Structure 1
Amino acid sequence: MHRNIEGLKRSARLRREEATQRAAIALRRMEASDREINFRTVASEARVSAAWLYNHQELRSQIMRLRKSQTWESPAESERVARRDLSTKSVIATLRLRIKKLEEKNRELTERLEHSYGVIAEIRQGVSSTTSR
């Protein structure tokens with residue numbers, strides 16, 4: 001008995017060509033929009049499996065080349081940077097508050113010192129005016 005499998009072969013070839021085309025389009029679209037490119041994101045965008053991309057040599061090398069050319073921060077790195085920035089802002093705010101309090105205290109002490117010098121000057125004048133009589 002002879003089986004006609006030409007229809008199955010044609011169907012498989014068409015599915016493979018469509019998947020290749022979807023992956024190529026997804027790669028171009030992701031590259032143009034500066035999205036993160038790796039096997040998982042391309043597979044999701046093209047609606048193919050990551051294993052299929054790994055087995056497709058041309059797409060595999062293109063993904064690896066584009067992945068290396070990108071300068072993405074990992075989520076952990078961006079969180080670390082955000083925490084460091086928040087910490088820096090907190091330190092700056094604390095130091096500004098401390099400076100403000102110290103300036104107020106300095107102003108208060110300067111006023112007290114000026115007042116004390118005035119009192120001393122009055123006492124000296126009072127003493128010198130009583131001794132000169």
Structure 2
Amino acid sequence: MSDVRCTKDENVILVMDVEEMKKRTKEFAINVAKLMQKLPDTLINRIYKGQIIRSSSSAGANYRASRRAKSKADFINKLKTVEEELDENLFFLELILEFNPSFEAEISDLYKEGETLLKIIVSSIVSSR
């Protein structure tokens with residue numbers, strides 16, 4: 001369970017230490033929640049807001065938990081949960097954009113960060129196996 005994770009993103013190698021990744025997953029959850037506060041209070045938004053806030057915070061919480069894994073298998077399992085939660089975030093960002101096109105710029109920025117985090121996590125899973 002190395003302390004450094006690497007991945008290629010648009011021909012640039014990203015090197016991310018554990019503390020930076022913890023910070024980025026936390027900031028991602030905070031930024032998702034802040035965007036959700038800005039959205040209109042419609043029935044659809046209320047449902048999607050709750051789901052995306054849960055999955056974004058779960059991604060960060062599970063990443064932190066992975067650092068306390070009791071074995072390599074436990075570590076990989078926790079990272080797989082992070083992968084699932086980040087992928088779920090991307091899905092809900094796509095849905096939210098469909099119903100809130102005026103927030104395209106903010107949603108796009110979050111989507112890019114979510115994709116980057118997901119690529120890092122997938123790379124970490126692959127290199128850990």
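Any read-out appearing in this document is the output of simple, stated calculations on the displayed coordinates, not a laboratory observation. All of these numbers come straight from a predicted model, not from anything done at the bench. Cβ atoms are built from the backbone, for glycine too; each structure is taken alone.
For the reader, a short list of remarks on this structure follows.
- Identity of the structure behind 1.3 (criterion: distance in nm of label points 7 Å out along Cα→Cβ at positions 28 and 92, calculated), options 1, 2: 2
- Mean count of other Cβ atoms within 10 Å over residues 52-59 derived as 21.4 - corresponding label from 1, 2: 2
- Among 1, 2, structure where Rg and Dmax of the Cα atoms in Å as derived comes to 38.8, 146: 1
- Distance in nm of label points 7 Å out along Cα→Cβ at positions 36 and 116 derived as 6.3 - corresponding label from 1, 2: 1
- If relative contact order in percent (Cα under 8 Å, 6 or more apart) is computed and equals 29, the structure in 1, 2: 2
- Value -27000, calculated as helix-only ellipticity at 222 nm (-39500 (n - 2.57) for each DSSP H run of 4 or more, over all residues; to 500), assigned to which of 1, 2: 2
- Top of 1, 2 by distance in nm of label points 7 Å out along Cα→Cβ at positions 68 and 100, largest first: 1
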